[in-house]
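K.L.:
Just below sit the structures, each encoded as structure tokens.
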Structure I
Amino acid sequence: MPPRRPATGHFPTITEVLRLPVLAEGMPRVLAGESQLDRAVRWVHVTELLNPAAFLEGGELVLTTGMPYPEDASELRGYVDQLADVGAAGLIVELGYRYGKVPDELVAACRAREVPLVELARGVRFIDVTQTVHALILDAQGALLRRGRDIQDIFTALTLRGADPEELVHTTAELTGAPVVLEDLTHRVLMCELLGRPYEPVVSAWSRRSRAAPTPEKITPSGPEGWLIAPVQDHQGPWGRLVLLEGRLNPEPDPEHVLVLERAAVALSMARLAGPAWWERRAHRSVLRDLYERRFRSPADARARAEALGLPTLGHRLFAVVIRHTHTGTGEHLDERIAKAMAQTGIRALVGETAPGRIGMLLALAQASAWQPVAERIGRLCREELGPEAVVTVGPGVTDLSGIARSWQEAEQTAEAITPASPDRWFYVPADVQLPELLGVLREDIRLQRYAERQLTRLIEHDDRNGGDLLPALRAYLTAAGNKSVAAKQAGMSRQAFYQRLHTIERLLGCDLESGLQCTSLHVAVLVLDASGAAAPGT
């Protein structure tokens, strides 16, 4: 007897069995079912019965000399139907006892049902075949049991330390070497690990493809693409599914893959039962950050991932929205609260926290829709949920996701510049950023700070020494656009006293306050000083 191959946990296939010396000496020739030779052989059954189905459970390789085979073609077809219906792996017929040639009717019946049919031109000892193959099968079963314990230990350890669902999905993909998708009951892809593959071919048109693959009672290939699917539960029952995309149609799933998928689905179910599980929000955050940081390989990948989360992109206008807030409440995540409130409005959007104090939103509006009413509704909603200091900014609309990063950048810059929020404005756009807001954003730039110091230092030092009010007088004059009467009134001075201060300012700074260019330079310096929060007399 030849030495056994190393145990791997995988049952031998028909192809592997036919290559064994104990069968190779019989000169095997495949007559039917060539496309099914990768079926796993779970046992070898020797029988000369015409009704063997009662003694089979599925996965057996049937050996026979064909001695009781009838001459009637219909009975031969019935024999093959029994094998196919019970799920037998294949049929091997040894020539010489009953037939010198396998009947054409038997070949045709096996081809019709895609049952692998092999003839042996020379006789072999069936007992040697069963002993050799059964030894391989028992080795595989033992290896599978050991591997099952290892897999159980891996997921138990992940569960005990509270691993994130992303890590559970990643581990599932690594153990199986195949892409893995976690979806909810509405067939939205919340998490996926594609092992370096692009998104577009894997998750494109996901909802339609997923609905074509029902969840079987046990883990077997499902749907036209042969996915392996395991249900994920939560407190309310079925919550979603963990899907393994093996990449090829195979009626016999890899038993190790089945074990991994079962353990992973249990771990995910326990994670959902352990406490609040805002997995949808985690998915939104991840996709938003990838979009805004341009981490997708291609526009097609970005579009496929966003659409797999339920956000339409084609035929829609897309807007980046940034919500700046100072809310510090505990309990439910703020982005979850905003997302729930958004869902009640019927607005399609991805919502997630993108940074501390920032909630990002990606809106998808029909091309003909007016975006301003939607932005106002979001602004009102955020004030209700996050308080009066919340600022909502909207970036320019785009028609392709490749432009959303730039839209996001402009919305983020606008959110940083608008301080404080006006109670009369529900949202802001980049055009609302004027010179004071822009200088507020740039207030930490050392070059601007030096510029303001050079322009105003003599004035500030004079006020410090004399307890003066020249800087407030200059600020009032510049704010009033050079209208001295208005400026004097705003400064709370008589016109004569105000004129004297302007004359002193011109003397100290060596400037002409009638010059528009010089007034502009001084106004910028004053705004920089105000934005930096530097202590100055009269401020």
Structure II
Amino acid sequence: MDNVWEIGVELTLKEKKHRNLIASQLKCPRTIATLLIKRGLNTMEAIEDFLNPTLSQLHDPFLFKDMGKAVDRILEAIDKNEKITIYGDYDVDGTTSTSVLLLGLTKLGAIIDYYIPHRMIDGYGLSISGLEQIQENGTKLIVSVDCGINAIEEVEQIHAYGMEIIITDHHNPKDELPNALAIINPKVENSGYPFAKLAGVGVAYKLLIAIYMKLGIDTEDNISKYLDLVALGTIADIVPLDGENRVLSALGLNHLIEKNNLGLKALIEFANLNQKTLNSSDIVFGLAPRINAAGRMGSADIAVELLVSNDENQSKELAENIEHQNSLRQREDQKTYKEAIEIIDKKYKNLDETVLIMLSSDSWHQGVIGIVASKLVEQFNRQVIMISVKDGIGSGSGRSIPELDLFQALTDNEDDLISFGGHKYAVGLTLYQEYIDIFENKLSDYLKHKPYSHNIQNTISIDSHLELYDINKNFLAWIEKFSPFGSGNKRPVFYTEKVNVSTYPYIVGKNHLKLKVIKDGVELDLIGYNLGDYLTSLKKNSSLDIAYSVEVNTFFKKMTIQGKLLDLKINTK
């Protein structure tokens, strides 16, 4: 199915005059000014805030209505030498959240421990088995990070054990909230907080900064100290990189480049990344999969140990261990993906009429099904749920296309589920094996009544028209000022009409198209990831319309401008 190019609306005459004024004041290309306007940045103050994120743009953490109670209770625990346990999650967001509070509260003299559930033993979030261990270790106060918002029964068990809990989370709450001492979650109704898109690590960071503020030690150095971890968890969790998330990510990436965290420094070296030019893609595709591998293939404790390590040799050993776990994860990914494709080929005879792909197997590793589900969503542009079955219980991971709120879909069809949680684009669920087919039929029928379901297609959103002669180092430098890129702040996409292929195209890697195009005497190198199937349709001098983004390509320390080709249309006339 051909991609649909969704080209942004042209600026009005009034907007064009405003664009010219912005370009004059900023001394930037007019296309850059157009991009700023299309992002809703119409004043110089708003533009300045966007292009130059600062700590002063962050909201007061005490806007959370329960923040005062949480801070007072933690400081009381520190004063009384009560043991505090940070209860985290096994993904990057959870392990960075745990590490931020572990480091920050240790600095204040807290008697502190942490607990990361084992994916295969405890499952996601607060578990009775985990709480038993924590209670036996003498903990008085639990602080959850990146989990807990729907743990009704588990919180009651915490009370029965004579402990208290402060919940910090960012996942969608259900109608009933746990009876916790304090709940800090921007998605809770009437939370008091103006920015609802924080990652779990962002919420944990807000708690730590509130404690520093209460103690009067909220200096710039203290507030900035763990921003590298905050950026890592925020970008890895694919939350929208606008508002506060943009500030935390941009400032945190700068700290990451400064190599202050020994564990991350070691992991960056194993990943063969250039620390001086680290960006959000390096985190999403380089660091995050490695850190996640620890929790997917075994215990995520090793990830926390790496992130809080202050010993160079230990950091290298831990990073090497994680690299090994990641290699195992990659092999398991490939095996599971191949099996999933085989099932899809047999099970779904007409994908054009299929709105949900739901697969299950008793041979799949629970730690990789979420990754494979994401790949299948990208390949088939359908909602995907993959389920790993063990002892009659199915543990599933679901991923969604942007048009669907998958969490809401499960909420409206929860009768057959043992449990579920997550957010719009990613969910986890458990159900009895005998209900898998029943649940698939119900959910498919539910989705068929959604208006988008009858015409599912890939859409490429294009920001602006661009000519090749407008692309130069100055233009690219301005594009980079829009970073970090990610959900909610995509790298700008352009289109250029009637370019000609100037050299013979060829394939690199597995199926990536490499070609060079020319227009008005200006050439541009292009690479189209997974676009190798176009090769047989292209020849030298072919006329094309191209949709692409512009980025830096570094090859043997030589930096050049390259277009990342997203799609092409061949002109036949």
Structure III
Amino acid sequence: MNKIVLAQINTIAGDIKSNTQKIIECISRAKNDGVNLIIFPEYALVGFPYGDICERHKSIIKIQNEALEKIALETENITVVIGYLKKDKNLISAVSILQNGKIKKEASNFFELNGEKFGIIVSEDNLENNYLSFVDNVSTVIHCVCSPSRTGKEYKRNEQMSSFAKKYGINYIYVNKAGYGDNLSFDGASRVYDKKGAISARAGVFEEDFLVVENYRGKINSLPIGMEKEIKTDNFACDYSSDLERTYKSIVFSIREYFSKNGFSKAVLGLSGGLDSSVASVLLADALGSQNVWGISMPSKITSKESKNDAKELAKNLGINFFEIPLPDAIDSMKSMLDFAFEKVATDRYEQSTTIENVQARIRATILWSVSNEHKGMLPIATSDKSEAYIGYATVNGDMSGGFAPIIDVTKTKLFALADYMNKNRIPKNVIPQSVLEKPPGAELKINPKTGKTVCAEEDNMPYEFLDEIIWFVENYGYGFDDLLNHSFYYERKHCIPKEQKEEWISKFYWKSRCAVYKWHIIPPSVITDIHSINSVEYHHPILSKIY
């Protein structure tokens, strides 16, 4: 019987030297533990995602292959299964088997060890077709992947692999990477299924792990609460309870990874006293340590006393660095210059446009970048969320500006749920003031002349529950204008919305999102957590297009 290790490692794209060192250290540890088979994830040597660095820097493949030969020298009395990048006509994902100092590069899709026959699958695609290409009598399948974490993905992943193991009566070993790379968060959660399709071992989630398995059994680490549940996409009621712990851990893990791998250690963000900056602050403090987070309140003449107090209270509760920089003088000075400029160009849009609103957001961004320049290893944070990004309710070079955007793939209604989750589950509890959760979201950039109060975001757009339901059905079902118009919205039923209002909101969504596509292409680096995303790393919507 073989003693096996699932080496769930965290690698850096292109850093063959450090990746190789980590792999050799794992092999050495496995040999000391009497292990005779160790399995690494897909792309273990070159790292993932690797973008086009292997095309631009062609020496990387050569260096990787030399590293593979170096690792092979460490394989006396142990077999190593390792993912690498193969140069054929194109670059393709492949797996190499290292035994007794030699490299067996895809001579076949299987190997034997101590009388057991193993089949190998690489990547997430075509699981069944790959298996059916094996010779008969394979007793164990090894599956090497780089599988990023998404809403609802664990349920589908588990269902597929469990039924596969049960159907063919095989042991099934799944090895995933842990770590973060260019907008993608990899949860790890490597595991073993027995011949009945039951999980018999599972590595940790959002962390490196060295999981020892004997007789196809080992420690079964727990998943974030609800991560294994099926996400019902045919209904929408703002119920995110099954995905909040996974979302929280994924973002915190990704922030920590992004900062450490890029040589940053501190973050600075604007604290408005609103939901987005409050949630982002908690996530940053938990990832980097509260002493490494700076929150700056930058009130204007129309910023409410309540918002200033909420920002100050949040900072105190979190223990982050905090100070206030009032903006009235800077805004007045900029407005004076613009008044002069627009007299010269004779525009008649100035008083009705969003120019001064955008100026405020851009002054704030300038302050954050300036503060970051004066602190070594500090990065400004963009605090836009997914709902607002979808319809362009964010200012380019303003609140969209930053070196990282931690919540850009989280909708507003989910952010409310996430804030409530963090208040109840992290220590200390209730760091986000209740008043933040109760106030209507808004940037406090202009006054409604009819009410004399600052305009909230839903006045400019539509209720977030309705907007997020549009996003939900567009992303999960590909609904178009007519589909949405005929769809019975949860918000519509709850509030008895007339058809005319519903059609107006749907039309506004398409008009605003069409105008916002160019903004999607300049979203800062972020972390994708949802099933689908508007991040240009995976969503290639043309800027010059018109759907509706």
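K.L.:
Assuming 2.4 is distance in nm of label points 7 Å out along Cα→Cβ at positions 202 and 426 as calculated from a single structure, say which of I, II, III it is.
P.N.:
Source structure for this number: III.
K.L.:
When mean count of other Cβ atoms within 10 Å over residues 186-193 is calculated, the result is 20.0; to which of the structures I, II, III does this value belong?
P.N.:
Working: I: 20.0; II: 15.9; III: 26.9.
It traces back to I.
K.L.:
Upon calculation of distance in nm of label points 7 Å out along Cα→Cβ at positions 274 and 458 from the atomic coordinates, which of the structures I, II, III produces 2.8?
P.N.:
Among I, II, III, the structure yielding 2.8 for distance in nm of label points 7 Å out along Cα→Cβ at positions 274 and 458 is II.
None of the figures in this text is laboratory data; all of them are computed from the coordinates on show. These numbers come from a predicted model, not from an experiment. Cβ atoms are built from the backbone, for glycine too; each structure is taken alone.
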